[in-house]
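> Next come the structures, one after another.
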Structure I
Amino acid sequence: MKAARIALVAALLCGGAALYAKPAPRPSAPSPQELVTTRQAGMDMAAATLTLLKNASNNGAPLKSLAFPASGLAKFAGVMPALFADNTKGLPSRSRPSVWTDRAGFQAKAGEFAAATKALAAAAAAEDKAAFDTALASVGASCKGCHETYQVPPPAAKPG
């Protein structure tokens, strides 16, 4: 009987605690400005990674050692278009309005970038130098092609 009372009291306490427990707060979605900052940082890191890959390859680094940064670049390329959400249109950045008005064209260019970076990562993992060099050129061309179409050029440097 005493055990039954203890069990009943424990059940009541647990039930009461459950009534007062608050659900875990839902994570909030990134703000539009956070998306812009993330895409700008991602583009900076993509450029730095591409430079690292080019230099390391030109200096004879083993391609297996380049598989990790190449794979990271491919991951970024695969999600990069999501950082150009509609709610980021009009925020200060170097993106042209055509990113949003020519969505199909932008998605096609982003798809070329993603495909080229996947090929680059695969070539590094396979230690295929010819395929790596070809993919590296494709990645550079896809970056240039997209930036020429969908990015405002940087301001000219002032003579100092």
Structure II
Amino acid sequence: MEISKHLVDLVVNSLEALAKHVLVLITEEEGGIALEVSDDGVGINEEELRKAFRGEKAPRGRGLSLLKEVAESSGGSLSYASTERGTVVRALFRGVPLGQVGDALIVFWQEMPITVITLSAVTGKGGYVFDSRLIETKYGSYTDTETMVKVRKDVNYTLTNLFGGK
């Protein structure tokens, strides 16, 4: 499973937690790719978290058990912290492809345009920042389908080059 698929689950969890800002950080480290998603949502309580890691359906946290399984089976790890002021999930993957992150961003932007999504990516080749507040300035109107296509292509192209197709 591609990392971008896990990103979809994590950001959906943030949106369901009423986050107004979601920060996605993708870095190349320790022989793999680290994905960290942090938000300013309402968090997840201990009981919901236990259910999520057992693979039970919870109001938020769906996909956490799969995320943990994939990260750990790749030789990576998962860490998680949540309070009523927000949540941070960090997973390290080894040998798991990044996938099409731009496709995932489009879904979030269409679902929750009032939530600010910032993506930062850093590798030995350089860095990249995407901020949903700048979409209209850089790409065009939020309501234009061509704008969504431009964002998707730009993000996917840039991250593929940074991560070397990993």
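Please treat every number below as a calculation from the coordinates, not as lab data. These figures come from a predicted structure and were not determined experimentally. Cβ atoms are built from the backbone, for glycine too; each structure is taken alone.
> Taking mean projected area of the Cα convex hull in nm² as the quantity of interest, name the structure among I, II where it is greatest.
Largest value of mean projected area of the Cα convex hull in nm²: I.
> Say we calculate distance in nm of label points 7 Å out along Cα→Cβ at positions 71 and 103 for every structure; which of I, II gives the highest result?
Of structures I, II, the maximum of distance in nm of label points 7 Å out along Cα→Cβ at positions 71 and 103 occurs in I.
> When helix-only ellipticity at 222 nm (-39500 (n - 2.57) for each DSSP H run of 4 or more, over all residues; to 500) is computed for each of I, II, which one produces -12000?
Attributed to the structure labelled II.
> 0.75 is what came out when FRET efficiency 1/(1 + (r/R0)^6) of positions 63 and 79 (r between Cβ atoms, R0 = 30 Å, to 0.05) was calculated for one structure; which of I, II is it?
I
> Have a look at I, II and say which one yields 1.8 for distance in nm of label points 7 Å out along Cα→Cβ at positions 39 and 143, as calculated.
Values: I: 1.8; II: 2.7.
Source structure: I.
> Consider the structures I, II: one of them gives 0.60 for FRET efficiency 1/(1 + (r/R0)^6) of positions 31 and 55 (r between Cβ atoms, R0 = 30 Å, to 0.05) as calculated from the coordinates. Say which.
Only structure II yields this read-out.
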